[in-house]
Structure P
Amino acid sequence: MNILVKILTAIGSIASIAFGTWHFFVPRLWKWYSYIDPNATELIVAIRAINVFFSLSLILFGILNIFFLFGNLANRFAVIALLAATCILWLTRLVFQLIYPQGSINPLLQYGMLSGFIIINLCYLISLFIVVSQKNPVF
């Protein structure tokens with residue numbers, strides 16, 4: 001496997017795992033539920049479920065990317081499929097940050113998040129491009 005692919009994917013994966021882990025604590029840190037009517041129990045449960053699913057997805061994508069690239073057991077198709085899925089996940093988050101920016105109360109936070117999403121996305125996109133363009137991949 002191309003060393004650049006391993007480095008970039010490791011960076012993106014570590015960031016994904018860290019972001020996913022951190023996101024488990026976001027509702028409490030930012031007091032999400034204080035903004036919701038306590039009688040809206042279904043909404044609270046739905047937000048909690050979506051956040052757990054999102055957080056766990058980021059962690060699992062990060063771990064699987066590391067396993068696939070450093071375990072030397074995955075074939076080229078599996079690596080491409082996983083990198084493509086991870087790119088779609090992060091590209092979607094990046095587009096949402098551009099259209100509906102979070103952190104707008106603090107420009108440093110808003111543009112810091114945008115920068116982070118761009119960097120993570122580029123790590124995965126460049127890795128995907130390299131793996132797809134390799135004529136004789138070595139895994």
Structure Q
Amino acid sequence: VKEKIGLNDEYEEYAIHDYELPFTVDEYTSIGELNRLWEMVSELPEELQSELSALLTHFSSIEELSEHQEDIIIHSDCDDMYDVARYYIEETGALGEVPASLQNYIDYQAYGRDLDLSGTFISTNHGIFEIVY
């Protein structure tokens with residue numbers, strides 16, 4: 001990065017006043033630290049990279065997100081908690097085998113609300129991310 005921005009031994013200090021990154025950078029963050037953070041981001045799965053800003057509302061740092069990436073379930077086909085509730089009941093069998101004649105009586109909205117209150121879910125443009133640790 002130093003070569004790209006023209007930083008050489010002539011300069012003792014630099015400050016970052018503008019950047020386009022999906023995470024916060026302090027104006028005196030070192031180039032080495034920026035490279036380290038970017039490497040951590042690039043090692044994350046693409047689904048997590050694309051929603052990094054949203055995920056960092058829950059995780060305190062990129063390091064913490066990287067440590068807990070295995071604790072994130074991506075419900076990519078879900079737009080809201082109603083969809084997550086329906087997924088858990090129909091696909092995972094959370095309530096056992098529900099007869100087709102009773103499926104219309106299940107309040108997926110209420111179950112989704114309960115899931116949201118008892119868990120950690122992050123709604124994004126790429127689905128719902130569930131943190132399960």
- [ ] Taking 3.5 as the value of distance in nm of label points 7 Å out along Cα→Cβ at positions 82 and 106 derived from one of the structures shown (P, Q), identify that structure.
- [x] P
Open item on the list: Of the structures labelled P, Q, one was used to calculate helix-only ellipticity at 222 nm (-39500 (n - 2.57) for each DSSP H run of 4 or more, over all residues; to 500), giving -11000. Name it.
Closed with: Q
Task: volume of the Cα convex hull per residue in Å³ from the coordinates reads 119; which among P, Q - done: Q
- [ ] Tell me which of P, Q gives 0.30 when you compute FRET efficiency 1/(1 + (r/R0)^6) of positions 42 and 74 (r between Cβ atoms, R0 = 35 Å, to 0.05).
- [x] P
Open item on the list: Quick check: 3.4 is what I get for distance in nm of label points 7 Å out along Cα→Cβ at positions 34 and 66, calculated from one of P, Q. Which structure matches?
Closed with: P
Task: Source structure (of P, Q) for relative contact order in percent (Cα under 8 Å, 6 or more apart), computed value 39 - done: P
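A short reminder: the numbers here are calculations on the coordinates, not readings from a lab. Everything numeric in this text was worked out from a predicted model, so none of it was measured. Cβ atoms are built from the backbone, for glycine too; each structure is taken alone.
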